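Undergrad: Several structures are given next for inspection.
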Structure P
């Protein structure tokens, strides 16, 4: 189910003010580093789409979940090792500063990765036509 930017505003507004501020920081960081990405709601969380799914984030009681898919986690596993996480996700505790520069680096990585995949797909399709 895809919703518009207004639903992302609604999503964020459902949290306490201090969490809203952190969610808005994460949102702004993603938008700054992926300005061409479309902002939607998917899997009941803010999602950014650019040549496919880019990243997701979500608010929880004690952390903000950030979901850059497994390749985004793997590429930054050393920097992310100080946080609780899984194959495709990481948890940023609410009682610590949001690692916005790290989020920015991951988003830029994912943009480049999705761009490259889209280009390869386009080239493969073009070569099939020949």
Structure Q
């Protein structure tokens, strides 16, 4: 099995001892992304819609660095601090997966890093 670390300057740097993503024998495992602006490292201001948009852009940037893309995502997990945000987050998320959306789980959690409202991780196929 081959393992390669994937990084992107268009997504925020890891805030702990983990990689943005790993390519393991043709599968891209994207670490959970929170709504950090890659330029400032700060949490984006605004509600769940803005935060979901930033998370999806971060995931997309990492996948592009891995020579993959959102169209190659096979599984995601969405972590929400408040399940009442589900519909709003789902609308933004769905705009990124208009055809052949990936398998997905969505769970409510008690807290997330930097007190954000959403975190999403992904598994994709490398090109």
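Taken together, the values in this text are just the output of simple stated rules run on the coordinates, not laboratory data. Predicted model only: the values in this text are computed from it and were never measured. Cβ atoms are built from the backbone, for glycine too; each structure is taken alone.
Undergrad: Tell me which structure, out of P, Q, gives 1.2 once distance in nm of label points 7 Å out along Cα→Cβ at positions 15 and 111 is calculated. All intermediate terms of the calculation are to be shown ahead of the outcome.
TA: Working: P: 2.2; Q: 1.2.
The correct label is Q.
Undergrad: Starting from the value -16500: which structure in P, Q was helix-only ellipticity at 222 nm (-39500 (n - 2.57) for each DSSP H run of 4 or more, over all residues; to 500) calculated from? Kindly include the intermediate steps, with their values, before the conclusion.
TA: On the way: P: -16500; Q: -7500.
Considering all the candidates, the number was obtained from P.
Undergrad: Now a separate question. For which of the structures P, Q does the calculation of Rg/Rh (Cα atoms, Kirkwood Rh) return 0.94? Intermediate results must be reported in sequence, preceding the final value.
TA: Details: P: 1.01; Q: 0.94.
Label of the originating structure: Q.
Undergrad: Given a computed value of 32 for relative contact order in percent (Cα under 8 Å, 6 or more apart), which structure among P, Q does it belong to?
TA: Working: P: 22; Q: 32.
Among P, Q, the structure yielding 32 for relative contact order in percent (Cα under 8 Å, 6 or more apart) is Q.
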